[in-house]
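Input: structures, listed below.
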Structure 1
Amino acid sequence: MRIWDIHPGYLNRNSLLGEHRELHALVSICVHGKKGYAHHPETLRWREFLHALAVRHDILVAEMELRGYRHHSPLVIAPDHTSWPAHYVDPPARQFEVLRAKYRTKESGRIPLPRSVQQLWAQHKYSVLARDPVIYRELGRRVANALDFAQLSQELVELLRRPPTRGGLRNAIEHMWGYVSDYASSDQRRQAAQDIARALALIQQLAYAHQVTYLLHSTALSELTVWLKYSSGGVLHRVENLQTQKRTDRFCKSR
């Protein structure tokens, strides 16, 4: 059993669908108090953070749907981005190493496993821009000054757990639109200008149709759809209000 922390765009088909199955199994173990895998490191890590695990689930689903897979197994747990596990079974840099060894003779994911700090940063740029343009510029400078891969990979994982603002989403999507705008019809341009959710859907469509590599290798291409959904559905507002409340729901029994 493994719940990855790095973006699911790095996972190949088997790993992506496998994590989705295992995430549902982990939730079932915790919610129903099942004994199987009750002491597994991933179960112990996530049992007090099932609402954050629901966010991971939605990000997995966004990646699955981007690749054309159908999803018919929603979680009954509401997503909440406010509290995540503080530790990893394997730190993010090690997770990339595990995948590199695992995929040596197998297909890779949508996003190539990064070989350098610069490549890792390029793959995450628009996800970071959606969160904070100041951090975006700061990280760009640090990457130029030879930021350590292990440090950057962990910072990126933790940054992507933060919700973008609506303005940040618009800013990132407008930058991404610039890579496909020349392929868009006048009607598609009009739609993109009116609705950022529609703009992102068109970016996905046009990026695949015209093989726009920079976007196809971007974490933002799938994960921003999740935060757009939360924003439009009021989920981000609701879960932010939970920060001041004492959490009383506990899905896993102490063992």
Structure 2
Amino acid sequence: MQASTRPAAVLPLKGLGILVTRPRSQAERLMAEIARRGGTAWWLPGLEIEPPANPAVLNQALEALPQCQWAIFVSPTAVEQAWPAIMARGGLPAGLRLAAVGRGTARELAARGVTEILAPSDQADSEALLALPQLAAVEGLRVILFRGEDGRTLLAEVLTARGAQVIHAVCYRRVRPQADPGAVLKAWRAGRIAAVTVFSRDSLDGLFELLGTQGQGLLQQTPLFVPHPRIAEHARQLGCTEVIVTPAGEAGVLAALEEFAACV
């Protein structure tokens, strides 16, 4: 990617090579933001997003949507993948309350015209959402949970323990990409990649597997930017020696990258 011709003062990532590991649809937006700030974005996905193995499961779950009091979306991907099916059934029922795990998920809902969204203001995780008082008294309520296959079970477990009836609307699955890391490894060995961004444990695991032994050594020695302590802990277990925990979401990662670039 070519950096903009704007003055260096407004190009805080100028000269910085950054590896983006998000799935394609999310990577494009982040790579554009890196380029806009003068950085060079490289892409190697740690995972990709596909429809669920059994698409009928989502349609079956959506049959209960008119009887639900809450709909919770666990990620931006959940919004992207579930929304066409929701619209095909006539949209969101009147009176349904919506919640999002994190501001990024809330932004995806807002982009689709949703105006009232419950979301934590700091961390983007299930714990932060469950701590909000609006979800404390859910006994007897129906909650539809838009999520991926094999995701965390904490939300469903806690809401069920609080007396809610949880309906699982599985709308996507994470798969290992069939990507060729050759070009990225060549640039990395040449010193053209100075930072790596990872947004989930699954993505980190996929990246680690994809890179192979030699690439894993490069990853372990390169500053790794992650938006949650849980991902950071997993990265350290994999041998990554410089892990930077950023504020939540893409904005938090970009801000941390700008601070890093100012010091290198």
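In terms of relative contact order in percent (Cα under 8 Å, 6 or more apart), which of structures 1, 2 is highest?
Details: 1: 25; 2: 22.
For this comparison of relative contact order in percent (Cα under 8 Å, 6 or more apart), the top structure is 1.
Structures 1, 2 were shown, and helix-only ellipticity at 222 nm (-39500 (n - 2.57) for each DSSP H run of 4 or more, over all residues; to 500) at -12000 was computed from 2.
Taking mean count of other Cβ atoms within 10 Å over residues 75-82 as the criterion, the largest value within structures 1, 2 is that of 2. Quick check: 9.2 is what I get for mean projected area of the Cα convex hull in nm², for residues 99-210 alone, calculated from one of 1, 2. Which structure matches? Matching structure: 2.
Bear in mind that the values in this text are calculations on the coordinates, not laboratory data. This one's a predicted model, so the numbers in the text were calculated from it and none came from an experiment. Cβ atoms are built from the backbone, for glycine too; each structure is taken alone.
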